[in-house]
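Structures incoming, each one as structure tokens.
Here, each number is a calculation from the coordinates, and none is a lab measurement. Model, not experiment: these values are computed from the prediction. Cβ atoms are built from the backbone, for glycine too; each structure is taken alone.
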Structure I
Amino acid sequence: MTRHTIPEKVLQAYGFSELNPVQKLALEAGLLDGKSLVVAAPTASGKTLVAEMAMMKAFAGGGKTLYIVPLKALASEKYAEFKEKYEKMGASIAISIGDLDSSDPWLASYDVIIVTSEKLDSLIRHGAQWLQAVKLVVADEIHLIDSANRGPTLEVILTRLRQLINPQILALSATINNYRELAEWLGAEAVKSDYRPVKLYNGLFLQGKIDWHPKRPVTRMGVDLSPVFEISKDTISMGKQALVFVSTRKRAESIAEKIGDILRPMLKPDEKSQLTKLSHDVAHAIESPTRQCRRLGECLQKGVVFHHAGLVAKQRKLIEDNFRSGLIRIICATPTLAMGLNLPAFRVIVVDLKRFSSFRGMDYIPVLEVQQMMGRAGRPKYDTEGQAILVANTPVEAKKLWSQYIQGEPERIVSKLGVEPVLRMHVLSLVAMENGTTKQDLLDFFSNTFYAFQYKDMTAMEREIDKVLGMLEGFGFITRGKKDGGDFGDFRSASSLVKKNTEEIKPTRIGKRVSELYIDPLSADHLIKSMEAMRKDGKTGAVTIMQVLCNCLEMRPGLGVRKRDLEKEGDAETLTEFLALNHQNLVGKIPHEWDIEYDSFIRSLKLAWMLMAWAEETGEDALFENFGVTPGELRARLEIADWLFYSMQELGHLLNMFEMLKDVRKARLRIKYGIKEELLPLVKLKGIGRARARKLFSSGYTDIGKLRGAPLTSLSNLLGPNIAKDVQRQLSGLESDKTRERQGSIGDALPDQQEQNY
């Protein structure tokens, strides 16, 4: 593939005949000449095709591409899309979004690697050698550098990559105010375009009419229903689709149900039939459907659905796929749906433009975020225009929304790197990777970040780094000492300050491991101190371990505590009773109700209570009713808990706390599968999870030994014929391993290895 055929090949993969203005500007700016670019253009303007041209150029030259996205769901979407288009051209596509404790050496043989920021940060920490072959880095949604959650990691990895391999960087962004500043920081050319393949009209609904920008005739609608229902009804009558953005999950669910009542009579018989089947599939995406699952299924039968983080991945994918196919007419969603996923619609309706903030109370959401939502309007290949409509309740509010969101400019992107909680992980990471550095080395690194580029003055950053270094030293994760001998003298003098900046900073063995485990150093210190207390007091039960984990920063916030959690109503157990029964098993001092840390303690305790209920085989429906935890939230919590369990095991090994690790491994498995301890032997078998293990146990097959003698017909009745045959094959393999062990062919390591695996 030559340089001149690359645009043609990429266009062919898309089925397009020519480049659009955004793509032409990128080529003119030196995209295929290896120049770094920041491309700022509206949603759906063809920025991804710009990235793909650069990817194919890197592939043709034998170099790898790292494609960085903010969300796992977006990574999966890009992986499927690129695999379908480019593997036929000979490019190998990989996705790496999982294990945060590996350098993933298998990625060395792939040409395009799709990662999240956090996964790439972990790969760098583990010293992945194949990174040296990377020639192109695509940073999708780079405006998220402004995000307090995701921004600092993206900023640090871009700084680090420029230092390590100096690749071509292609940063893709929605239209932002200071795209030139980002480009200057990255040493890149700035490319800006307002082009959209589908014309976008931004409208404001007030009292039954919609005013538009750019100017066009006013659209009038009824006033019998509330605005979102009138606009939805009009959209459906046109045979079009819409995305409705609201502020909370409850609002998304409630509005979806009401819109469904409007839409249901307008559906055709074949649509109703398809939706009924889809409704069943979505409602039964988990083993034991919850009230939320049933509610979702009922909405789907009407052609409308809600979409938020409370759904499991399978439910979200079914919804997204069927919205793209046109079967689902309207999705009511929280704003996270606007972040990159390719789900365009003819109309976008933004209902809630305020959000609660712990700092400012109810406040208007950022212009950039609203424009991201509005940019989802207009489907290339389907529509000649898109309509994004904001809903105002009063003339005063309408004036505010018009000036702020329709005529206003998006905010400047500002670095969120210079605060202590963020710097803890990244300072430790830099020290651990260099295995011997100085404070001046750290200052030099951070002087190349976007933070330093924006603020010019490193004084505040230096104070935070000093604070972090003191904290890490106190944790025992780093050591600081003289370099090349000599006395540092009085640190207050200028010459002594220079010496202080050149003192050697090294990671301890455990500090290096904490960095690799990708957990907050504060959490790691909490785990270590808690394990020491557990060993001293002899507390190693599941409740103790769960309470320790739920106090880690990664598990915050805990669960909200309601009045009924504390006061007895009927036969249900209360949080107060759970605390009374288990207070002797808890690590650390239990705060009084008037103590400042009580709220955090009680919320984390409720989370531990919920996880213990899951480990006692409480169903997801009961968890939803009793704790308000949705299936999607449960899985997210379980994933984080599993990583903290793993980290606890790794730290315990380093600290020679072997006696408690068996209990940690048991607790980890119980939480992973949601099972009582009696089922642990059975879940060692592939394909046997919570429900099947309980079926086997209840039928008398309480361990592997009893299963070996089970007739195939009996297992088939319990598990189904395919699973039953697979279980017998596994049992046969385990018996062979046991025989070889007795003969000395696999030694004494097998039982320990099995215990670690399970």
Structure II
Amino acid sequence: MVDVRDKAVPDADASHPAPKRPVVERIACWSAGHRLIVLAAWLLGVGLAVFVGQVAGAPSKPQYDPGQTGQAEHTLNQLGVVTPPAESVLIQERLPGATFNSDLSMQQATQAVVTALRHLPGAAEDITTPFGPAGRALISPDGRSALVTFRVAGPHDVADTTVAEDLAAVSRVQARFPNLLVAEAGSASTDAVGNNLMNSDFHKAEFTSVPITLALLLIVFGALIAAGIPILLAGTSVIATISVLAAVGRWLPLGQSTSELVLILGMAVGVDYSLFYLRREREERAKGKSFADALQIAAATSGRAIVVSGLTVMISLAGLFLTGIDLFTGMAYGTIPVVGIAVAASLTLLPALLSLLGKWADRGRLPVLGRRQTAARPSRLWEKVVRQVVRHPLRWGAAAVLTLIVIASPVVGMRIGSPPIDLPNNLPSVQTLDRISAAFPGRPAPAEVVITGQNLTSRAMRSAVTALEGRSSATGQLQPPITAATVAGGRALIVQVPLAGDGSDPVSVAALRTLRNKVLPATIGRVPGVTYVVGGYTAAAADWSSVLDARTPIVLAVAAALAFIVLLMAFRSLTLPIVSIGLNLLSVGAACGLMVWVFQDGNLQGLLGFTSYGAVSQWVPLFTFVLLFGLSMDYHVFILSRIRERRAGGATTPEAIIGGIAGSAGVVTSAAVIMVAVFSIFATLSFIDVKMLGVGLAFAVLIDATLVRGILVPAAMTALGERCWYLPRGLAWLPTLMAEGGAGERSFPTTSTWWPRPVRRTLAPRPAAVPLAVAVPVPVPVPAVKAVAAPEGAD
């Protein structure tokens, strides 16, 4: 065990008391000195969260689409109006030539489906058949396909279970008529398949990510116990967050995918933060320092970098609140807490565990891997690369920027949309829906006009609906039949208006615009005392696009501005935050460009197991931006902190750049490999939007850890020279998040003018150690401050 107490260290000169240590360092020392209390508190907190989540868990607050579509959904929900899910049974000839009217077996199979559904008590209602004049619309134009439509009876929240009885009845009919295709599909059956698939995907991601992460950590540390510590920290952060969200979900608009996002982000940042912290502590011990000294230096350097990184990630995610869209709001409510818990665990749980374990943290060494050097030596490869970049910054920087611009160029043609069914094409229900669409083309979901007020059954309203039918026929964009039905005991009226087009093409969007802006104001809008909103599939897509176009620039600007402020206080520099934000935008743009090339343009479909629908999912680009904007700062903060630390020790800016990047190469590469592996798991899951997110995140992290880290950062900093440390005198009052003079660094004067006196650039012809003499406060029982050499190549 290691005894570390958060007490002031007596100075050799009583007239100059030792400066108060930064709060992050004091928290770590207190946690290490009270390790049992901290560990007990964490275990109790996680256990309590799990218990409360199990006991108080409830369905989350409903999520609504933006714009008028969301208003329509909210109105119907408040009125308790629930439309039973619609299902269709397709009866189709397998052999060419036969038709519904000429093939007796096809008619018999259709009647058998109707009989089977009617004999299921409480399972199906509103059954419509292709028999008789009224059913002609349910026979395909070529006569080879027929439909039986119905609605799933019973409570809506158990429709997934109820529809299973309908599916079983249809399957029995299919067995009786093997020469025909008899298959069912609809909203209830696809929802049931989707929910089961989502649960399966979540468990697959959960049980795959942990073993892969553990295996990579074993390679990094070579010891089982040390490798298990990041898994413990990340796992408890994820479990605690998901449990708390389950307890408070009834008041928050949390979607079904929130748990997956919490798992993705929690594992990524939890492992990242603990990896940086652990590697720094182990490297200090390998240099001969005591456990107490090593822990204190790790807290003063990596610990503060974790705080800056975590704040940047949370600020970026908080930008989602500015969209006003429930889906993004729910994502923010889920992901911000897991990052905050991971940061808190890194500052308290990690020091307590390390203090408790002591030398046991290195136990469980594995053959071959266990012989690895604990201290990370500077990477010769990266040192050679960075030296070349520092010698020719403009040449290398321009080439890297051009590469990222080329990768990002497909973003110019990005189309935003959602697939009609976000499920793999190999599922039977999806294949049946495709067959129905092919046999019965031109049947888009109609626009749904929700009308509320006091005069819903008046003569004026009836006249307005009649006028709506007349104007619809005149425009050619709105198609008959237009139907109207009162719901909620006459408190609302729903008018369904079929739109021209396929529901998502420009023709349908133009028809929706005509309905909203011209037809409805001239008809329903003239009835006094009523209000209306237009929803439906086409309206939802149009409202999403409209809101995203208006809010995305605001989100980007606010996230960048707040991140700039945090980085300004962290590095006491006006230029480094600008450089970091600019490079982040380049890497995020490249990730979005790759997503467009793969998922919108349909490349690599066979490898990734998806079918392109010609667009990028509505929520993925913006969420990818805010998440990557924060995560990319991980590497920038840690690398820049190492460069700054060397610069604080008296090294020239070029040598600080080379030493900082080469010295931190091993730990940054390890963290990037783990994060890429975790994100890549989600590229293998079933839902295409989750695949998009996984591919985009993995690629962006890869770009950050290679092209940005090795070329763009040193190129930009070398080109700026001493201007990297420029801070106007008017901003000297700003507080600092990376306090100078702490363990592992000493203070240095920042440049207060934009054009400082030129500093001669000197580069050693071969790798050379950069001397860095610092004063490190040593915890009790050592009675005085002693001078030590600052660590090389650690982070």
Structure III
Amino acid sequence: MHRTWMLLAHDWRFLRDEAPDAWQPTFDDSNWQTVTVPHSFNAQDTFIPTRFHYRGPAWYRCRLPRLPPGARVELDALGSFALTHVWLNGAFLGRFMGGFTGFSVDLTPHLRRRGRNVLALRVSNQHNPDILPGKHVPDYNVYGGIYREIGLVVTDPLHIARRGLVVNTPEVSDASAMVTLDVRLRNDRPSAAGGRVEVTVAGPDGAIVSRGSREFSLPAGSEATLDVPLPAMANPALWSPGTPNLYRLTATVRDGSRVVDEASIPFGFRWYKFDVDKGFLLNGRPLKLRGVNRHQDYPGLGNALPANLQALDVELIKELGGNFVRCSHYPMHPAFLEACDRLGVLVYEEIASWQYIGGEAFARNAQQMMEEMIARDRHHPSIILWGLLNEGRDAALFNRLNDTAHRCDPYRPTTYAENNPEKGLELGTVHIPDVLGINYLMDELDAIRAKVPGKPMFSSEHTNAGPPRGDIEKEVWQMYRVVHDIDRFERREWMAGSALWSMHDYGTDLDVVWPLQRSGAFDAWRLPKASALAMRALWNPEPFIRIIGHWNHTGLELGDAHWAPRIAYSIPHFVATGPLLPGVKELFDAYVRRCKPVPVVVVSNAAEVELFLNGRSLGRQTAAQGCIWYVDYEPGALRAVGRWPDGRELADERLTSLDPDDTGAVRLEALHKELPANGVDVTLVTATIVDKNGVFAPLAQRAVGFRTYLGGREGGAEILGVGGVPGLVTQAGIGRIAIRAGREPGTLRIVAAGTALRSGETTIALVPA
């Protein structure tokens, strides 16, 4: 019998309420809602202007599919927040707090081999100070539900246990690499079993590069860990952000000549060090960590992002030229970490937290989460740091968590994010982890280093400036703050790097920013703001140029000064805080002096940028990343041309649009051209408002409704708008919505219409799953 993963995605019965008898197999759930998992029961009451999302119990019930006789069946949940109780056929199987690291439970003793098997889960996100993150209202939403995939692992009773492959690479160099492997076997057969574990290691090209094996004998009902010897490898292909080479280890369990189980995991060879003077070194070479903090939510989905969307954020980080992400403030979806491995993004992963430390029960749960996080994720070559907590400090707890991390994984350093080093010095917590993360406090970096000698440091959060996308003045303000702060870290060799707060806007119930924390370089829909474009120009060496904003300034043709440069007046503390990039101080001084013309900001990594208005050159600039011109407005075409020393040129253009009312249209573009018809995967559809000439209308704020059609009839997909509304309101001419594929193959038509606008459509091929 071969190992099988049976996804339990469809036909779940769901009730967002208490139902005391719902654990009983005969309970009548026929009037409950039918949902697809991953599912968050806060998908519709977050990202909306109504304070406080639901915090309480909910029930999920499903009928299990037919199972092979004699198999061992384990329920495996990747994430269910926060407290989950499980019943099968009325038998209580356990209480789990694996809100971010998942849980598993053996169903085999309670399965009915004939008739139906009824699985019932009670999931509650009600506040409990003992369950991490513990704080009643952290600055991120605590979404409830079975929000990650859940399924059945079907194996032979003689099998590799859950998370039973432990790969380590204790010695790695350019010339050779050592691999150690522990395989945890379990024998749930009624009698003793023996056999052989055979191991192969495949290189990045798929060819087998190493083999090993080990005989075993296990009594009935027992478990054992086998050390399988593997030879050292010569000239390994090293893993790095630039060359994310992955190997794959496969362990095969044989009972005589019969294969009874097989499991595999990817891993990589690399070595690294956090140095107090040189910052971060990977494979013996200095590498500045350039990254972001990432949350896992999305409007209309809550935190129930399916696996196919998890890689999107990693792709965006790579597109920026980033090489680092902090999983804030909890362990991420395995698919997100797999994308970091595959694409080459280094990871700082931490247990769930936010400015709160509870009592002994909290400490036990924190320790358990640390153990589970490391057991789940230690094979990922992208992970370089285990995080203790965020913006809280307790020496006893930190020592406990630090010891736990090193016991579970002796090869990776630990860290925590400190926003009050003076308090951390007083309590001694800054000395406990191997590396110290500093949140903000950019003016105090050198002083903090002097007070914690010998401790490698990096910025775990910086900037936290929050403009809404589309407010160009505020976007530019955020952009220059981000560029300025990044420059501070770049100038200090001893700083290992930094992680911007934050990658994207996210949902929150925290009163000062609710319902959206807008500190992202992208908005919540992952549409870029000016700061994302500037980071792209700073970090990614590929030629890039972008005009910030638009060229629709009706009313300024005669020099109307109402568009005053608030940006320069609003951040005097920023202008006065030390070394700036070349030209930035002069930029702000000029901004204060000049009100009449329109400031045009261009970000680029070109050696030279030239700006044209309606074909006339407005001059050339060579300022790094950020160039600014003051232009007397006239409608038409604004064009920026970047030139590189090797002769390459790249241009970006902004056109003045007409009023889109009555003559304009909605233009649609889907992230995916093809999706499996599995009822789970999600695509993102972007709606852009254009005028009658097809020119983007950047000031259009329009309500747009969506419909889907498959095979000539309406349906075929689920439209996942904010608050459950199948539509959106464009912001600065653009909006985005999530759409989940249905289960019927065919060509899915997506149609969008807005008041006084011609409708637009696009298609997606739904292929057999």
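From I, II, III, which structure was log10 I(q)/I(0) by the Debye sum over Cα atoms at q = 0.07, 0.10 Å⁻¹ = -0.60, -1.25 calculated on? Traced to structure I. Where does the value -15000 come from, among I, II, III, when helix-only ellipticity at 222 nm (-39500 (n - 2.57) for each DSSP H run of 4 or more, over all residues; to 500) is the thing being computed? Structure I accounts for this read-out. When distance in nm of label points 7 Å out along Cα→Cβ at positions 620 and 652 is calculated, the result is 2.8; to which of the structures I, II, III does this value belong? The value was obtained from structure I.
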